[in-house]
Every structure is written in C-alpha cells, then in structure tokens.
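Take a look at the structures below.
What follows draws every value from the coordinates through simple rules; no lab data is involved. On a predicted model such as this, the values are computed, not experimentally measured, just so you know. Cβ atoms are built from the backbone, for glycine too; each structure is taken alone.
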Structure 1
Amino acid sequence: MNIKEKYEAAKSEYAKWGIDVDKVLEELKKVKISVHCWQGDDVTGFEKNKEALSGGIAATGNYPGKARTPEELRSDLDKALSLIPGKHKVNLHAIYAETNGEVVERDEIKPEHFKNWVEWAKERGLGLDFNPTIFSHPKASDGLTLSNPNKEIRDFWIRHCKASRKIGEYFGKELGQTCLTNIWIPDGYKDIPADRLGPRQRLKDSLDEILKEDIDKKYNLDCVESKVFGLGAEAYTVGSSEFYINYAAKNNILSLLDTGHYHPTEVVSDKISAMLLFDEKVALHVSRPVRWDSDHVIVFDDELKEIAKEIVRNDALDRVIIGLDFFDASINRVAAWTIGTRNMIKALLFAMLMPNKKLKDLQDEGNFTERLALMEEFKTYPMGDIWNYYCEINNVPVKENWLREVKKYEEEVLSKRK
C-alpha cells in the first residue's frame, strides 16, 4: 500500500472510536511551535563584544557547521523549517541583534536591530518571539542581575528588559502575530543564603518597573520563567516557581514552565492542568532534562506524550504557547531542530488521536481496568501512518527521508564553514 492507502486504512481504525482523523489534521496544522534560534549557534549570538556563556548555560560538543553570522543562522533555520510540517514561529534572544559591527549595549537595543529578522519572517509567514538576554555579560558576572544589591546593575537590566518589550511589540505589529517576550534570569547563590527575602523583593521591584508601560497584548505578551537551581546557584534561586507563579497571577502576565527547570521527580505534564484552571494562557519551554537541566534534544518519550495529552485533552491548543529550548553542539544542529520539532508535533498528533472523552468517562465511572487497557492499546494504533500522510500533504519528507536532506546540506553548506 502507498502512503494514502495506509492513511485511509489507519483512519478507519480511529473512526471506530469516533475520531475524525481528517479534522484532527486540520486542527494540527493550526498549531504553531516556537522554534528556538539558539540551537543553531550554541547560544553564541552576534554581539560585537561576545562574552563566554554564563548563568548556568553550557552547550557541549563541537560538531562542525555552527552558524557564525545572521545569514548562516537564517539559512540553517530555513533548511530545518523545510523539513518540519506546518507553519511555525522562531524564538530570538536579544544577543541576535544585528548592529552593523557597532557596539550596542544591551540596554540600548532597538527594533531596528532586528529588522532583518522581521523581513525574513515576513517573507515566510513566520511569527517571532523574544527574550532579553540576562546572562553572558560583565554585569551578570556575579550571578545577580534584576535582584542585584547594586542599583546601577539592576537599572541596567531593567532598561534592557524594557527595550526587549518594545522589540516584542514591534514583532507583533509587523508580523500580525502576537510575540511572547519571556524574562529568565540566572540569579541565585551557590551556598546557603543569609537573606532569601531581600533578593526576591528586589526582583519584584525590578519586574514592577519593567512592566510599568502598558503594551497592547495583541502585540506582546509578557512572561516570566522560573528555575529550581543553576550552576553556581545550587543552594538558592531567586526566581523560583512559587515566586513567579504568584507574581504572574497578581500582575496578569504569563508564567512559563520549562521542562528542565524542576526537580528530577517533578514533571511539567502534571502542572499544566493546575495552571489552566487559573490562567488564560500558559507558556512552555520543552527540552529533555537528563537528571537535571541538560537541555537535550526532545525525543518521542513518555513525558513529551503526557505533556501533549494534557494540552489536547483539556482543549488547550489555543491556550498553551509551546516553545522549544534545547541546544546540543555534539550533533548536526539542523538535525537537532528537525528531530525535536517533529517530535513535538508528533506528540500532539498522538494525543489528538486518543479517545480522550471515552477515557475521561471511564475514569469518572471508576472503570480503571478498561481505562488502562485502552490507554495501552492505543500506544500501538497506526499513528505512524497518519503522521506519514501528514508530512506528505505538508510537502516535507516522510519518515527518515529528511535525514538525506540534512546530510546533503551538511556536505554542501555546513562542512565549508571553518
């Protein structure tokens, strides 16, 4: 059987459970994944005076072909996006500004420094998200930024975040797609602090100042991201989950859950439903923590599927903003984007092809035997045939055929970068 014939056969299997596969694919095509640009250059950026990575961030490996210029990074993104079904967004950090060789401090960045990104996105129908870069900088060298006791340093980062919000607004206006501007800081202490409240009070005051200007949510959504610990901040993290969830709720902004920013025994899939009860929207950064926050490329594993199921079964595809956040310098970077993003979409498809209403009813009836049996049986339903057809109708390679494209790109483009 060819791909279409296998699709029709698989579709009939799901139809027995009242699942309209054609409708599922129509809905899936509307979902936009925010693909992080920093996988392509190991979080290096294009600042004139580049600093070594800091803030607990490390990209390990030296696979050849790292993007060295904005043009190379956009070329690599083009290749990856050509292998991923659907139309998506690209997530930028402030360090990806283009300043024509001039030294522009981070508190002085402007929308004009991202006009090339906007034109590129506009030509392709992509949206852009944004992040102030509050690490890898002399004013973050002691690991304290928005919570720093030094007011001069705090004010610098406050100005940077204010400038970043204006850039997010610019993206939203120019591209007709709302930009998510997400604030993450590395602040914390290596050993037991004598004062836990003071740094959090300073962080709260800094965020209050950053958010003073009202920006239309049609163009820009503000977001804060927590973390449980970091390298050099093992004992105490200022921006904890409890801090940011409360801050976001009180100030009517979004809270972002990063899958690598919790204790290894915690899972983000279990947090999504709790957040959806109280928040209009929730943001995610999906990576794959190995023990701690290692930012491995996401694979089609149980937790990824559980995250997708929580989004789908709670009818929250338009309420959960899905972004990716991994960076692996030990493998082909275009392949990393492709593997991770295809897996995120594949997980959503898997969840959309579950008899979710039936499973909920069985749970409410206390019929845990049938619930477990069906959840297990659907793991081997012919979802792969649906996925292959979805790739084909979106004009991207089916199965592992995308890997040939990446190998060819590596041979013709990446291998020539020295």
Structure 2
Amino acid sequence: MSIQPSIEKGYAAAKELYAAHGIDTDQVLKRLADVKISMHCWQGDDVRGFLFQDQELSGGIQATGNYPGAARTPAELRSDLEKAYSLIPGKHKLNLHAIYADTNEKVDLDQLEPKHFASWVEWAKANGLGLDFNPTCFSHPKSEDGFTLSHPDPAIRQFWIDHCKASRKIGAYFGEQLGQTCVTNVWVPDGYKDVPADRMAPRQRLKAALDEVFAEPLNPAHNLDAVESKLFGIGSEAYVVGSHEFYMGYGLQNNKLICLDAGHFHPTETISNKLSSLALFADGILLHVSRPMRWDSDHVVTMDDELLDIARELVRGDLLGKTHIGLDFFDASINRVAAWVIGTRNTIKAVLRAMLEPIEALKAAELEGDYTTRLALTEEFKSYPFGAVWDYYCATQGVPVREAWLAEVKRYEADVLSARGQEALSKA
C-alpha cells in the first residue's frame, strides 16, 4: 500500500516523540484495530424502520430536520452504510433495531423470526461485520400510552414480552451465523409525564416481565443481554420505570450487561465517571455514545471532553475487553452518511488519543503524590501529534486521510442521495 511521503514523515516524527515516553505507536495501532464500534442503523432513516413506516415516532424519540436522501428501503440503507464504512478505519459492527426487518411478509413485532433478518446476515458476512440487536418497544399502537413491559394490561404486557423473547433469538442467530457475539439491548420508554401515585407497581411489573424475557438461557458466545436506563423522556418527564438504579440492580443480580447511554442522565452527570465503579461489579458494560444537548437529543458525537474522558477510562482501566461500544445519535438536519462518519471516526480517534497517553507515568506520579507532574504531563500531551498517528492509521487502513472523506460523501450525495430527495418531492 502506497502512503504519501508527508504522512510517512509525520508518523515517523510522532513515533519518535511518543517513544521517548515508552509508547510504541506501532503496537498502539495494532490494539486500535481490534476495537470494534457498533454503528447504529437508525441514523440513516431517522428511526423509521421498514415494518411500520407510516407510524409516528413515539417513546420520547424525535428526529428533527428534513435533509434530503433518507433511506427508504433495506437496500438503500445498506448502500448508505457501505459508503460510511468505506470511510471509517477498521472492521466494526452494525446495531439493528427490530423495525429494520427485511421482509415482504406482514408481521408484527411479537412474530419476528431470524428469517426476517436473513438478508442482513448475508450482507454482514459479505462485508466482514458483526451485528447487534434491539427490540423496538416504541412507535407501535401497543405503546401509544407510554407503557410496554410494565403495562398494567397483561395482554399488552405479554405482547412486549414475546417481542423481547423473539429479539433475543434473533440476536443469538446473528452471533451464531457471524461468529461475533451479538449484544441484544432492551430499552423501554415506560413512564409518566406527571408525578405518579405508585412508583413501585410499574417496577414490579417490569422486573417480572424481564424475568420472563430472559428465562430461556442462550449461548453467551452468540448472544449477550443488556438493559438500558433513562432519566426522562418526552412524555415521561416525571418518572421513568427503568431508572438507572433499577437496571443497575437488575443487571448485577441477573448477570446482564448494563448499558450506559451518554444522554440518559442528569445534564451535569457523566458516564465516564461511572465506568470504573460499574466495572468492579458488572460482568460487562454496553456504551451508547451520544452527545446530549439540553436533553437526550442525541446529537452527532464530537470529540468533546466527555468522549475523551470515556475513552481514557476505558484505556486506563483496561476496560476495552469487557465493554461493548455502540453509537446512538440521529440528526436529520445534515447529511446522514456524514453523520455516521463523523461520529464513528471521532469515537475511534478518542480511543487512539487515550492509548497515546503516558498512562504508567501518570499513575506512578499520582501514587507518589506528585500531582504537579501528573498535571504537567496531562496538559503537555494534549498538544502531542496524535493527528499524525491518526493520519497514518487511516492511510494504512485504506480510508481517506483527514477531511478527504467529505468529498466522497459529497459525490455520493450528488450521485445517489439527491435522486432520492427529488423522488420524495415528486411524490409529495
């Protein structure tokens, strides 16, 4: 593979600087190549899916904007995903929601089977990707009152239990077929807009429902279950049944992965500070990396302080082996393919920056009470040339260096996405 001399030269200079602190950049890039990011499919079509495309979004979920070119079919979504993956270094995963089933059969959520996702498996095999999965407990007539697994009506509650059971089997099918463990994550929007009279009963129902959902043991090499909390949502401002405390207790007691979503906590609360504590007690952690603004608005991930702190905790605490990193954002106001590329590249970049820090020297200074050295090294390394290492990594992985990827996305927009936009306008 031919690499531009300027990139080679920049990398050589950076390698020498980092080596002075005992950091082997070649080894770092080998470690980085093993980090898989689970990119979320729902950025590509504004969380519409293919089963119920006329159903209004619900569950506190809102995609704003009308940028042209949203995917309307599984084939269009896969085309967009392929373009995004071609601009992102490394081999990764795709996170699917149940509403993205690829079938001509009229099927409801509780009747889904692996066969309805066979085309996704074949596509993932062809592209060397793993698959993760989520039951879709929102945007459905049986969730319109804001309750699913904790619903007071036993029949409606059973519908959602059966859907989550079916989702676990689909996840196990993904893992068995692809040879990569599928993480099947359960999140429900259940809650009240105003202060409830009874906080206990819905949580009792949710616990019993989850016990039924997870009753059948599945091969952990094929499927790992995760549970995800939320602080509040649109329509559940006062009370969410599946709070952080609820799911932390449930996950620890039942050996489930606990999902921490960057947008699901108080505005001043960060998930980076939770990782070291949770890792001591949980078998594994699932991350939904997002960027909240004002509320759980799921903006495209930028390389901000919290993203960097999450990456530092994963690297410094040696948590990459037990943490599954997924993305969760959707922005309909910008090019959707670009959103994937920006968010995923930033997440990988943050992990690289964390790997390029003098971790042992920082820890040693801290143990010795030399906080001056700790602060000085931390600050000086912020201006070390990690960008030269990133450029070299992209070049060796065969993807565009720096902002060159944007021209590829613009070409794709002109050739593919704009035509979809024109078709949508002509039908309107």
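Odds and ends about this structure:
- Source structure (of 1, 2) for distance in nm of label points 7 Å out along Cα→Cβ at positions 69 and 101, computed value 3.1: 2
- Of the structures 1, 2, the one that 3.6 was derived from, the read-out being distance in nm of label points 7 Å out along Cα→Cβ at positions 117 and 237: 2
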